[in-house]
Structure I
Amino acid sequence: MWDWFASHGAVTQALAGTLFTWFMTAVGASLVFFTRTVNERFMDAMLGFAGGVMIAASYWSLLAPALEMGEEGPLPAWIPAATGFMLGGVFLWLVNRFCRTSIRTRP
């Protein structure tokens, strides 16, 4: 199976990976059609799992590479990563504050 996949070009591999990811997301999302209600504890568990996945993804995809890149600079490695993390949090806070204000002021 791997040899067959590796024998194709990069564009075909990217298309196959994208379609596989889309299909798995569609299968997972289609489960909503088979249930009328969801147990609150089960919903809490799913939200906790999703939050953990997002925290892990943000660390491994953003913070860990930022720490590695920060080792090359004159400052301690954690300062650029912590600064970017804090600026991102401030940006999200500002967007949230702006959006809540604009929604309340609509007629």
Structure II
Amino acid sequence: MLAQTPQPPYYAVIFSSLRTSETDGYGDTATRMVELAYEQPGFLGVESARQEVGITVSYWDSLDAIRQWKQHAEHRLAQQQGRQRWYESYTVRICRVERAYAFDRL
């Protein structure tokens, strides 16, 4: 399902990653992080896809909301585990969405 975002402007955090072969605990942690993100002030939604490269885009109403999410204690623990166990490499890009449009056949 695609995230239902408001009219711009808002922010997108693009997390692109290459995984290690380690899988133990990854799925549960990823699910928990999405659940936790939905509880955060300023969170608007998330979209994710994984093939050779994993790409997760989360949407936020402000840069401050993004900063607070980055510093959330449980999220920080997941970040640490990711660096130690699950990710070969990753890149985080933070963007301001200035314009958005959609097509929906339904």
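Just so you know, all these numbers are worked out from the coordinates, no wet-lab data involved. The model shown is predicted, which means the values in this text are computed figures rather than measured ones. Cβ atoms are built from the backbone, for glycine too; each structure is taken alone.
For this structure, a couple of remarks:
- With mean projected area of the Cα convex hull in nm², for residues 21-68 alone derived as 4.3, matching label from I, II: I
- Entry that produces -24500 once helix-only ellipticity at 222 nm (-39500 (n - 2.57) for each DSSP H run of 4 or more, over all residues; to 500) is calculated, selected from I, II: I
- For the set I, II, ranking by mean count of other Cβ atoms within 10 Å over residues 5-12 places II highest.
- Which of I, II yields 15.4 [mean count of other Cβ atoms within 10 Å over residues 13-20, calculated]: II
- When Kirkwood radius over Cα pairs in Å is calculated for each of structures I, II, structure I gives the greatest result.
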